[in-house]
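The following blocks contain the structures, represented as C-alpha cells.
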Structure P
Amino acid sequence: MYEYSRPDAGGRSTVYGVEGAVACEHPQAARAGIQVLDAGGTAADACVAMAAVMAVVAPMATGMGGDAFLLYYEAETGAVWGMDGSGRSPGEATIEKLRDLGHDSVPERGGAAVTVPGAVRLWEDAAADFGVLSLGELLEPAHRLAAGGYPVSEVVARHWKAAEDLLGRNAAATATFLPAGRAPKPGELFRQPDLAGTLAAVAEDGADAFYNGEVSGRMAAAARKAGGLLDEEDLARHEASLRVEPISTDYRGVRVHEMPPPGQGIAALQMLNVLEGFELSALPAASAERIHLEAEAKKLAYADLHTKVGDPDFVEVPTETLLSREYAAGLRAQVSPSRAGKPPASGRLGDDTTYLCAVDRWGNGCSFINSLYMGFGSGVVADGTGVCLQNRGHSFRLTEGHPNALAPGKRPLHTIIPGLATLDGGLWATFGVMGGPMQPQGHAQLLASLIDYGMNPQQAVDHPRHFHTDDGRLLVEGRVSAEELEKLREMGHEVQRGADYEVPVGGAQLIRIEDGGVRACGSDPRKDGCALAQ
C-alpha cells in the first residue's frame, strides 16, 4: 500500500462529497458544472456546461471548432454508453488531391488540416439523451464569460503566449486572440464577443445554427481561404453524434471502459491487459521496476495502435483479437523485466485538449473530453464567429493501404479518450488524462496507482508520471529519485529527468465512488483547475 501524508507533504487534498461532484481544468468551468448540479442537472448536463466554458477560457485547448467524446454511466440501468462527436474529413479530401496541392503529408496547420468539428453537435445530443436541462441553460455560463470577460489563468496564459506566432499568421485569429498585439497576461481580463454571438445563436436555435447558415458559411470560407477543402455541405452532413458501444477489459476486478476505434482507448486497455500479468503492488510506487514495466507495455500497445487502428467504417480493426487475454500473453512474453525494448516509431499525435468529468446526486457519471487537437488547432479562425477550427486532419496518413490513410468522409485516428470504470456493475470512477499520445499511458498509470497501490484520487493524480518524447527518450518527472532513474538507464532506457511537474505527462481529472457512495475527487496540479463536490 502506498503511504502518503497530508498536509506535511504539501500539495492538494482529495475533495469529498455525498451528492454531485465535478473535476476539470479551470475554476470557472468547475463552478459552472457544480451550479448545473445544484439546479438539478445530470452529470451530462454538468459536463456540457463545463465544456462550453472551457471553450471560452482555454481557447488553445478546446472550442466549438473541435471534436468531443463522452462515456456515460446510467445509474438506473447500470449501462455504459459512448457518444462519438468526431467530425469527418471533407468530401474532396483524397490522397491524390492533397498531393496535387503539393503536400507530402497532411500539413500540421492551415486549412488542409481542418476536418468537420463535431463538438457542438455532441453538446446538443448529450443534453438531449442524458440531460434534463435545455442546451440554452447549459451554454449560459459560457456566453456570460465570453461576452463579459474573464481573467486569464496562469497555465492558459503560458500556452497562449507560446502560440503568438501561429495566431499572427491568420488575420481573424490575430483579431480574435491577439487584439492587443500579444497574448493576454495572467489575470488580465479578456473578452470574446464574436464567440459570444455564436454561443447565443446555438443556445437559441440549437446545433443547426452552427452547422447550417451564416456560421457554417464563414467556417467553410475560412478553411478554404487557408488552403483547405471543407465546404458547407460537409458541415451540413454532420447531423448527429454516433452512439457507440464502449470497449472494455477487466483489470484486477475493475471493469475499465474506453471508446472504440478510431480512438486510441484500445491502447490503454492493451496496456492494462499486459500489466495485469505482473505483480505491480510488490514494487515501490515510484520505482524503476514499475516505470519500466509500464513503459514496455506502452511500446507494444502503441506499435499496434499505429499499424492496425483506423476508422472501422473504412478498415477492419481486429479489436476483439487485440483485447484478448491470449494476445496480451503474447505481448507480455516480449517484455524483459530488466532490459528496455526499442520504442516504436509513432510520431506525435496532438498535445492540447481539455478533459472533465462529473457525477450527479443520482449516481450517473459522465466522462467527457473536448479538443482542437494541437494548441489553437489549425490556427484558422472563422471571421466574425470566434470559432478556431481544429487541425485533426493532420493525423491522417497519405499512404495508400494504411489504416489511417486519408479518404473522403473518414474519421482520423483520434487521440482524445474519456475513461470510465465500474465495479460489480456500479460506477467506480470517471477519469481522464489529457495530452495527445500521453492519454492511453496516462490512463494505465493512473489506474495502476489507484488499483495496485491503493492511492486516493488526489494522490493518484499527483503521482509522478512518465512519457516517451518524440525522439524516444523516457521523460520522467523529477520527483522520482536519481537512484531510480539510474536503474532505468542501466536497463537500457534513455532517460530524461524532467521538472517535478511536467506538461507532457498530461493533466488528469478523477472522481472515484467510494464506500457509502462518497464522491472522492482529484484535480491535476499541472493544470489551472479544481474539483468541487456537493
Structure Q
Amino acid sequence: MVKSLFRILILTIILPAISCRGKVESEKSDSHTIKMEQLRDKIAGGWAGKMLGVTYGAPVEFKALCKTFEAPITWVPKDVIGSKWQDDLYVQLTFLMTMDQYGIDAPAKKFQEQFAKAGYELWHANVQARKNYFDSIFPPQSGHPDYSIHADDIDFQIEADYIGFMCPGMPQAAKKLADKVGHIMNYGDGVYGGIFIGALYSQAYFETSITKVIEKALLSIPAQSDYAKIINDVILLHNHYPKDWRASWKELETKWGNTHICEAGAAFNIDAKMNGAYITMGLLYGEGDPLKTMEVTTRCGQDADCNPSNALAVLGVMKGLSGLPKVYRDAVENIGDTLFIHTNYSFNKAVAQTFKYAKQLAIQNGGKATDGELTIKVQPYQNYPLEIAFPKLVFDHKVSVFDKNGWRFKGVWDTFNANNEDANNVLYQEAKFSSKRGDEATLDFEGTGISICGNWHKECGKADIYIDGELKRTIDEYFWFANQVQNDMDLYHITNLKKGKHTVKVVVRGEKRAEASAATIYISKAIIFKNQDKTNENFKFSFQK
C-alpha cells in the first residue's frame, strides 16, 4: 500500500512535467521565424548556387559516362555569365512566368502550355511533354509512362529549384506544387527527384547539418521507391568510405549503373535517381565547402552541369548569398540584371519574385508576415504515394531496321541516309521511311516490352501500331516546334506484355495534320525489354559480402 501510494505520488509529480516539456518542444517546433532580409539572402544564395554550379559543370556535361571525370576542370567565378544560356535556368523561369501571369495556383495545363509554346529547344522528358501537348495529351497523362518513355528522366529534377526556394520549412506546400508541375513531364522516380530536391531546399532554410537535410528530405518520397533506395545507398556508402568518394562511386555504379530505361543499353544515363545520387554524394563529400561540393558532384559524371547546380544551390540556401565566398557573390551580383534567354527574368528579378511567392505561400499555410519578419508554420514531412513507371523492366537488345534477320517491310520503304542534313545542319539517324498508305513494317520479338523508334519532323504523318494483331494506338510523327526536329525518338512503346513471343506492326496511314508538309513515317530501330526476376534487393556491396 505504501509502495502504491509512493508510485502515485511520483507519477503525480513527473507526468505533468513530462507533459509540460512536450508541450514546450511542440510549440518550439511548430513555427520558425526568419527575418525578411535573411529570407531574401537565402533565396539569393539558392539562385546564385544554381547559376554558379551549372557553369562549373557545363564543359564536362556527359563527358564522363559510366566513369568518373578525372581531367582538370577549368572554371573561374566570372564564368557564371554562361548561366544565362542554360536550360537549367530558363525552363523553370518559364514556370515562374506562368505563375506571374496566371497566379500561384495556375492549373498544370497552363504550365505545360507555356513551356510547350516557348521558343527554345527541349530534350528527353521535356520535349516529349511538349509533343504530348500538341498531340492533346495533357497532365498528368503527359508525363505518364504510357505516353513517355522518359518518365524517370532527370528533367523535373533540374527544374524544381524554384519550388523549394519558395517553400521554406513547408515541404507539404513544395510537394503540392511538385505534384502538379512534375507530372507534366515525369512520373514516379522522375517526379520524386523534383520532390526530393524541393524538400532539400525547404529543410536547408533552418538546418545546419547536411546529413540531416538529406535524411529529412527523404521523408517526402516513398521508402519503397528506387529513388529513396539509391539515396540511402549513398548515405550507407559515405558512412563506410567517409574520405573516398570514388570508392563509393564504384560501388554505386555496379549496383545502379544499368537500371535506366531511357537510352536503354547505352552508357549515357539521364535517369533522375542516378544523377540525384551524385548530387547527394557531392553534398556529403563536399562537407559544406562550395568548391569541393561542385567538384565531387561534377566528377561523378553523366549530367555533370545539372548536378553541381542543384548541389551548390542547397549550400546556397543553407549559407545564404552572404555566406558564399566573396568572389562568387561579386560574380553573380555583377550580372544581377542580365536577362536569362527566352525569359523576362534576371537574377535580381528571380530573387524578388521568389521572395514574394515565399511570403504568399507562408501566409496561405498558416504563417504571418510583418515588415521585418516572416513566421512560418512548419509542416511535417508526409510521404508521397508510390508510383513505379516501369516495374522490373530492363533492357534486353536492339533491332535496327537494317537488321536482315529482324524487320520485314511490305511496300516501298526507302533508306534515309545519315549523311543528309536538315535546314539546321542536323544529321539524321539512319532510318527507313514511307508515306504510302498501307505500307507495313513488322517485327517479331520475344520480351515483355518494346519501344519503336524513328524521326519526328515537319514532313511526318500518321501510322497505326498493332501488337499481336490488335490496334493499340495511332501515332503522329509530326514535330516542328521551336524549329526543332528530333531523330531516333520513341514513337510508341508498350510494357507489361506477357512473357513470350510477340509481333509489332507499323502501318502507314498516308494521313497528316494540316501543318505537316508530307505524311512520311520514319522507323530506325526497336528496343526490346524484358522483366527482371531478381531486383537490387538482393544486391550486396563489396563490404557486405
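Derivation of every value follows stated rules applied to the coordinates shown; laboratory data play no part. Computed from a prediction, not measured in an experiment: that's the story for all the values here. Cβ atoms are built from the backbone, for glycine too; each structure is taken alone.
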**Report entry** relative contact order in percent (Cα under 8 Å, 6 or more apart) from the coordinates reads 18; which among P, Q
**Finding:** Q
Report task. For the read-out FRET efficiency 1/(1 + (r/R0)^6) of positions 376 and 440 (r between Cβ atoms, R0 = 25 Å, to 0.05), a value of 0.00 was computed from one structure; give its label from P, Q. Result -> Q
Query raised in the report: Here distance in nm of label points 7 Å out along Cα→Cβ at positions 360 and 448 has been calculated and equals 4.5, so which of P, Q was it run on?
Result: Q
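Out of P, Q, which has the highest value for FRET efficiency 1/(1 + (r/R0)^6) of positions 240 and 432 (r between Cβ atoms, R0 = 41 Å, to 0.05)?
Values: P: 0.95; Q: 0.20.
When FRET efficiency 1/(1 + (r/R0)^6) of positions 240 and 432 (r between Cβ atoms, R0 = 41 Å, to 0.05) is computed for each of P, Q, structure P gives the biggest number.
Assuming 1.2 is distance in nm of label points 7 Å out along Cα→Cβ at positions 480 and 504 as calculated from a single structure, say which of P, Q it is. Don't skip to the answer; put the middle values down first.
Numbers: P: 1.2; Q: 2.7.
It traces back to P.
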Query raised in the report: Which structure, out of P, Q, was Kirkwood radius over Cα pairs in Å calculated from, if the result is 22.8?
Result: P
Query raised in the report: From which structure (P, Q) was helix-only ellipticity at 222 nm (-39500 (n - 2.57) for each DSSP H run of 4 or more, over all residues; to 500) calculated, if the value obtained is -13500?
Result: Q
